[in-house]
Structure 1
Amino acid sequence: MPTRTFQPVGALPLPDEVLSGWAEIPTTIASDVSGGRLLMDAQIRPLRPLGSARLLGPAVTAWCEPGDIGAAIHAIETAKAGEIVVIDAGANVQTAVVGEHLCGAARRRGVAGLIANGAVRDIAALAAWSDFPVFALGHTARGPVSFDRGTVNDSIVCGGVPIRPRDLVLGDDDGLIVIPRDEAEQWLAKAREKAALEQEWDRRLSAGESMLRVFGIFEP
């Protein structure tokens, strides 16, 4: 079946204050406040450390059949500057879904980054690009066998987490978070509360207060 591309309906851009708010939230805090619900498979890792930088943007989704990269190509062609291409390849690491050519095209288009629940290749080139983070489950030298199937901008499950087109993706060295677009403000409020709590913990611990007291653990 040829690659099918869907058009997301009724998804207006998130307000700038929501995006800027999420840019300040570590994935650890987002995972804590959601009880891990928003966290992708921890095995999907960045090819190079991001340091203090974070990957953040709305998702363009793709589902690739094993050995086929049609949907990856169409997703990159569809993606706009600032968006993140999220590819579910069914955790297949026998063939790569992207490499230097596809990621290079995405990077030139201003795409913010790429996530693959599958394998990538041309690791040295991809890891050298500090302005284009790539997260992947694995890597292999073996390329695709076909280019004409899959779906783009449909609901998928990537790394165990449901993700729809234009849901918000947050990534750093600790992992990847998928924030449902219609819940972005709700989760941001909870994340800010947790961030403030952790700052208070740091203040009290730096002042020499007992960890048992700071964390509310029973003191014998």
Structure 2
Amino acid sequence: MTDPDKCAACGECVAACPAVAREIVGQKMTVAEVMAQVKKDVIFYDQSGGGATFSGGEPLMQPQFLLALLAACRAEGIRTAVDTTCHAEPQIVRQVAETADLFLCDIKHMDCGMHRQYTGVGNERILDNIRLLAGIAREIYIRVPIIPGFNSGRENMDQTSRFVQSLKTVRRVDILPYNRGGLEKAVRLTGGIDLMQAQAPGDDTMAEIAGVLRGYGFEVKIGG
């Protein structure tokens, strides 16, 4: 049994557990240590035209570390992408935009009230930051997780499409089918999240949504 109010994530329980049933996920690393791992795949980046993607969690929550990594990648000629919710201070987004090559930006719902109800925060800052990135002509892919009963309806897809249309430098939208794989983890960490009871959308639903988005002139990819 773990009391989350008392757990300090010190890791001592990992060493003490006789059944080896616990483990620490993640570790502290320096910029040099991360770059040593990134550079192992340089040959694949060269062949594919890809690079390093910084994701999370939310990479903008550690802006100075992220900036140092982006600068190190640029010095090595490695392209970079930042996979982000865009829920951060605008000055942080602007700083990161000076070095990152590509942004993968989530839009979960266009209605601020619905967004706040299911994520805990409104979407105003998120949409403003996406506008900021588009305004300084950064390359952006919009990513929409498709969650039946939450954001898959035609009205929200139309609103999302019209917003993306207003971003003159953005023409690609990735739609990501909801994955129930996080259900058990969410229940363990939070005691249950109603939204996580949604079912994964079927192929027909994903194809229909892709058709709506393509009707607005976007390049659409299912999955990502």
Source structure (of 1, 2) for relative contact order in percent (Cα under 8 Å, 6 or more apart), computed value 14: 2
Output 12.5 (mean count of other Cβ atoms within 10 Å over residues 37-44, calculated) maps, among 1, 2, to structure 2
Here Rg and Dmax of the Cα atoms in Å, for residues 69-132 alone was calculated and came to 13.6, 43; which of the structures 1, 2 was it taken from? 2
Rg/Rh (Cα atoms, Kirkwood Rh) - structure with the largest value, from 1, 2: 1
Upon calculation of helix-only ellipticity at 222 nm (-39500 (n - 2.57) for each DSSP H run of 4 or more, over all residues; to 500) from the atomic coordinates, which of the structures 1, 2 produces -12000? 2
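Where a number appears in this text, it was derived from the coordinates with a stated rule and is not lab data. Quick caveat: nothing in here was measured; it's all calculated off a predicted structure. Cβ atoms are built from the backbone, for glycine too; each structure is taken alone.
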